[in-house]
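Undergrad: These are the structures, in structure tokens.
What follows draws every value from the coordinates through simple rules; no lab data is involved. Owing to the predicted nature of the structure, the values given are computational and were not obtained by experimental measurement.
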Structure P
């Protein structure tokens with residue numbers, strides 16, 4: 001049986017140069033398939049707001065949403081290291097609030113660690129979680145929970161001051177005890193420089209080839225969306241969306257044309273039991289045969305008001 005990774009093993013993977021594979025998952029079947037495929041880490045991302053719940057951003061996602069989806073994911077991947085996102089405004093509110101919310105993802109959701117967006121500004125809260133025994137994955141660069149503040153989904157680290165700030169943020173998170181850091185939409189040279197400067201693994205998404213691992217969204221690599229929007233930093237490995245749509249379309253067509261269900265999809269019943277339940281005529285109909293119509297002429301009722 002596969003043994004789940006630990007934060008110690010993840011650090012050793014960085015030291016040995018073994019790339020770390022990370023994929024999002026939000027439910028039991030997705031997590032189970034990811035585990036069977038050999039994924040190292042599953043991230044229950046608040047990106048579920050975009051790809052599962054139909055929101056335009058991750059901001060509407062609640063802690064209850066995250067607990068619910070993390071619990072389902074954990075059931076599907078009992079032998080995989082699972083990280084769950086702390087959603088918008090469940091931290092940044094002080095250490096006590098952060099600890100209480102992070103604890104729910106571990107106690108109720110079954111996660112092994114939490115992920116928090118931010119750098120120096122959340123270092124104290126990261127440190128508090130680590131001291132309490134809650135492993136923390138950091139997240140800098142493009143931070144989707146701050147998309148309105150950032151002015152959209154833009155590549156980070158193009159300017160010198162931005163690059164320097166990201167380096168300082170990464171070092172602050174490492175010093176606070178984070179076991180890993182996600183670098184999202186960061187220029188490749190900067191991501192490589194940050195990865196080299198840290199002793200903890202970096203996990204890139206749109207951050208190029210110099211990171212210690214990579215993470216992508218389940219629905220992106222499978223094109224499990226309609227319509228699917230191409231992203232430069234994503235490589236797709238299947239077109240599940242088209243497959244699903246075509247399959248459902250075929251089902252609808254079969255139902256409308258009465259091609260489904262067929263006899264092979266139905267369950268028979270003993271003829272004698274049918275006769276006992278419905279009588280001879282209806283039993284024949286229930287068995288898929290045309291019942292024999294009674295040829296006797298209708299008898300008028302005494303009042304001439306119908307048949308008997």
Structure Q
């Protein structure tokens with residue numbers, strides 16, 4: 001957490017709140033949040049006087065588009081942004097403060113301190129770490145069925161960890177992979193190469209539908225996620241499978257099971273998502 005829908009919701013909120021604002025100064029309270037440049041003082045100096053022209057997203061990363069450069073921010077597990085008046089009390093775990101010329105402040109809080117910020121000149125961020133090896137965007141027009149099939153269709157990896165791998169498809173996390181696989185009727189331990197064309201089509205449609213539905217609901221507030229205005233998401237109230245271990249399936253009534261796949265807790269309905277094994281090719285008899 002947060003996953004693509006939550007980051008997209010934060011992006012949309014920040015676009016309304018901070019685009020057009022000019023940075024007067026930056027205060028870095030926790031140095032390790034700043035990954036590029038290595039010196040937090042230089043980070044602050046380079047941002048002073050710059051205006052935020054836009055806020056975009058690449059996978060689970062936010063991109064603050066500046067006059068000269070791009071600030072790439074990853075929220076990790078519990079990072080959050082909020083816009084405040086300069087006179088408002090600074091809350092605990094506030095690690096970076098962007099003070100604007102109009103007296104407001106964009107504050108970054110992170111209880112677990114896992115978030116990161118990288119500042120790049122121009123648009124070098126897209127061809128540099130941490131963005132340079134990210135896969136296709138599932139909410140972009142480029143996410144066609146053919147692109148999806150080419151990315152994962154012939155791989156022998158189990159489908160769930162493959163979908164979680166950001167090198168192939170970006171933004172999918174544990175919640176939305178479980179939901180999409182359930183909607184497509186695919187067991188999370190199926191090998192990607194074992195999926196038929198029809199199953200891949202169903203999965204492609206399920207991914208897009210699940211992500212769009214969550215974005216429309218403002219994301220899922222399973223733990224501590226809120227958007228830039230402190231508002232929780234609502235998609236958790238529409239979850240079909242995730243977090244419902246031991247409860248009846250919404251489709252067939254069978255009890256939902258939970259296991260571990262690729263090191264992640266995984267929810268599924270064995271009746272709706274049967275585990276089909278690849279048939280082995282019989283050896284020639286001598």
Structure R
């Protein structure tokens with residue numbers, strides 16, 4: 001007997017919660033080596049929340065994005081979209097989730113669009129999986145193109161558009177199904193400063209209009225600064241978070257804590273530190289006198 005999942009209908013407005021429990025992911029290189037991309041990620045995102053993922057190349061942020069979007073399944077651990085565990089869903093159910101509830105913008109606008117088709121045709125293609133009743137619930141095609149400033153280029157072929165226009169169209173296609181979760185991998189990495197600011201502004205505007213939960217991967221501090229919450233990945237784990245202008249480190253499995261970046265450079269691996277409780281909810285971390293000279 002097959003399991004029944006509630007994959008969501010477009011009539012349910014707003015965003016959806018996302019939760020990761022002990023998520024581990026391994027992949028194999030062309031040389032046959034196993035690489036650990038994620039090492040026990042625990043993370044909760046509230047419905048309608050907007051989060052920017054930061055971190056160096058290889059930190060696992062883009063891998064985590066594909067897992068949240070149901071594009072890949074974790075090697076271990078659990079991922080929940082609302083109350084449903086997508087990490088254990090079969091492909092048939094996952095394809096419905098991707099069509100109705102989650103939309104993923106891959107890095108580079110050309111990976112999200114049909115270059116030989118027009119803007120109007122690309123949006124129609126993005127909505128192919130929707131039923132006729134569901135299409136009545138989503139934003140009208142003309143209104144959607146107007147929101148991203150492309151109403152005058154509705155019948156222009158993608159290959160003749162500028163980079164900024166293509167990325168705005170990719171965003172329009174991503175939200176054309178009224179998703180509850182929008183995932184975007186480096187949506188501004190190939191844009192000018194002006195186009196970058198325009199696209200990020202549109203992402204926030206569409207989030208305001210739809211109430212969508214938004215997760216963006218970026219290496220640009222200027223982009224991350226526009227989000228109320230940032231998550232910094234380090235070595236396949238959540239290393240730190242920024243909320244409302246304050247930075248917090250995250251206690252991981254077995255009490256592992258990543259130092260803030262500026263301290264990690266001054267206190268390299270192997271540094272001896274002392275941890276002393278000062279109050280019930282406060283600890284003092286110090287380096288013993290002479291430790292710095294001992295490392296030299």
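Undergrad: By the measure relative contact order in percent (Cα under 8 Å, 6 or more apart), tell me the structure among P, Q, R with the highest figure. The partial results should precede the final answer.
TA: Working: P: 13; Q: 18; R: 22.
Structure R gives the largest value of relative contact order in percent (Cα under 8 Å, 6 or more apart) among P, Q, R.
Undergrad: If you work out mean projected area of the Cα convex hull in nm² for P, Q, R, which one comes out largest? Before the final figure, lay out the partial values.
TA: On the way: P: 25.9; Q: 17.8; R: 19.9.
Once mean projected area of the Cα convex hull in nm² is worked out for each structure, P has the highest.
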